[in-house]
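Asker: Presented below are the structures under discussion, each in the form of structure tokens.
Where a number appears in this text, it was derived from the coordinates with a stated rule and is not lab data. All figures in this text were calculated on a predicted structure; none of them were measured in a lab. Cβ atoms are built from the backbone, for glycine too; each structure is taken alone.
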Structure 1
Amino acid sequence: MERIELERLDEDRLGLALDILNESLEFDRLTYSLLFEKTFGDDDFDSDLAVIAYYDGIPVAFWMGLVRGNTGYHKLFAVRPQFRGQHIGATLLDEMEYRFRQSGVSEVRVCEGAPNYFMPGIDVRYTSAVLFFQKHGYEKFDETYNMVADLCDVEPDEDLEKKLLGEHGIVIRRATVQDRDAILEFISSEFHGWEGEVDTSLQNDPPTLFIADVNGRVIGFSAHESNNMGTGWFGPMGTHRSARGKGIGRALLLRSLEDLRRMGFKQAIIPWVGPVGFYFKNCNARIDRVFWRMRKILR
């Protein structure tokens, strides 16, 4: 009888994991650098939670779990199509849940795992994955979307920026490393949880972060290329609640999108979207992918 054997992911096996993922994920394709970012590039990467499964000596599946705080995440997972239906996925899921319990985790989510995440949930087109997790006790608790914006004709709204400066003293500009403390203080106060992605955007050269500045005080920001590097990823972005309604969000958004265009991207991916109408109105973005957010309470 064939056995399933698990080997920890190390850098020598990363190419093998990449091959399994790209053979298995019909609607996604990863590069080596992107997979490195999602695995060894994650501050919370744990080799005990990242494994390649061998079935009778053949590498057939990859599974990466992650723990952030008290929550576990099935961050990346795939079984080669020709080996599905042989309980390999179920065996890996059971093993990962056991390891989560050993780590003190009580709640597990599928995908997600911000700030360094690949997808904000399960793309509903992966129907077999949705059904698989439902079968094993996971429940949908939310739905979210990725949108796509065409960058061919995007330009900053210079008239709006002049108005913001003239009427409110607000300057829309690219952030610098000297702004880091003020920016992270603002993010921590108003948008806690986004510090990691924003800090990543500041480390790019030049920083892929624009801010709204009033006399040295940060009241808004928009980041890009802060996650899933090299894919045209936009966000996060936000404006202080007291400054909303003036057009700051639009001005920041268009600056970031123009920057992505100058970097050579044809489209921007706007992930994990809440305000669909805002992006549709301001950059004609459209819903491109629908994700179910799923979770399970471990007993």
Structure 2
Amino acid sequence: MKKIKLLIAACMLILVVDAQEVIKLYRGIPPGNLRIEDKEIFSTPASGRPTVKNVTNPTLTVYIPQKQNPAQSAVIICPGGGYLNLSIEDGGYDIAKQLNNYGITAFVLKYRTWQDSTFTSFRNIPMMDLKQAMKIVYDSAAKWKLDTTHIGLLGLSAGGHLTALAANTSTMKRPAFTGLIYPVISLMDTLTSPTSKTRRTLIGSNASLAEKIANSPELHVSANTPPAFLVHAEDDSTALVGNSLAYYKALVVQKIACQLLVYQKGGHGFALYNKTEDDYWLPVFVKWLALNGFYKNDTQLAGKN
């Protein structure tokens, strides 16, 4: 009977969907949840990007490349959505597949999103989920044949904010590198767009100055901050380009390896492909990984976009 219970628990923890391994971050009810029922909604609008919202049961979807790069690198992807929803298709699964084309193992984090009367305190929930996701990846690194010194994070929009927070905290293991794609980094007034929902969703409309400072990673960059690759469009009205400029400047001051790709046009939320400038940023990101020792060039691996 005990073996049967253990088997059932294992089956509940790990699911397989579309040939991808999907790992539940927690056994049972996730910590911080006030209710049990799952009201998750996946929507595909007639125009716009597919999103998932009302996430209360966070997961990690594993993408294994057919041929692994010799560097044995991995990237945990944090999709954006203002902490209200997740653009998990173009800002998650599509990126993971392209990373696989380069031989890089990828994980897409479906972290919990805000809902009224659902959590004890939402502001700590996304980081709690990211910490747990990183623990799972590091603890199972041998299973996936990963080099634990080559495990990084890639975040888009609000996922970029979450990624930058993780890169500048002393309360968890820091990633080896970060990719920040049109990120919301600062929650300070001067760098917060009126159209951005990230700050309001995470810390509220009446957050104190101390809370804004505590949640603005550009103010906490240190010699321990990992290398970063940033992408932003100058005409982004949702996450102002000043976010990436401020973080890049702080990295340069601390002599942290970094690269900043700024498009003149492109707006916000272009995911892999900036159609306005007809350009893909992912190949540049992989070159940057190689430059910093997180990737080994392999002529048999050809990234496809």
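Asker: If helix-only ellipticity at 222 nm (-39500 (n - 2.57) for each DSSP H run of 4 or more, over all residues; to 500) comes out at -7500 when worked out from the coordinates, which of 1, 2 was used?
Answerer: It traces back to 2.
Asker: Identify the structure, out of 1, 2, from whose coordinates relative contact order in percent (Cα under 8 Å, 6 or more apart) was calculated to give 21.
Answerer: 1
Asker: Here is a further query. Can you spot which of 1, 2 the value 23.6 was calculated from, given it is mean count of other Cβ atoms within 10 Å over residues 71-78?
Answerer: 1
Asker: To test your reading of the models, identify which of 1, 2 gives 17.0 for mean count of other Cβ atoms within 10 Å over residues 119-126 when calculated.
Answerer: Value 17.0 for mean count of other Cβ atoms within 10 Å over residues 119-126 corresponds to 2 out of 1, 2.
Asker: If you don't mind, there's one more thing I want to ask. For percent of Cα pairs over 15 Å apart, for residues 103-182 alone, which of 1, 2 scores largest?
Answerer: For this comparison of percent of Cα pairs over 15 Å apart, for residues 103-182 alone, the top structure is 1.
Asker: For which of the structures 1, 2 does the calculation of distance in nm of label points 7 Å out along Cα→Cβ at positions 111 and 279 return 1.3?
Answerer: 1
Asker: Quick check on the output: 17.1 is mean count of other Cβ atoms within 10 Å over residues 87-94, derived from one of 1, 2. Which one produced it?
Answerer: Working through the options, I get structure 1.
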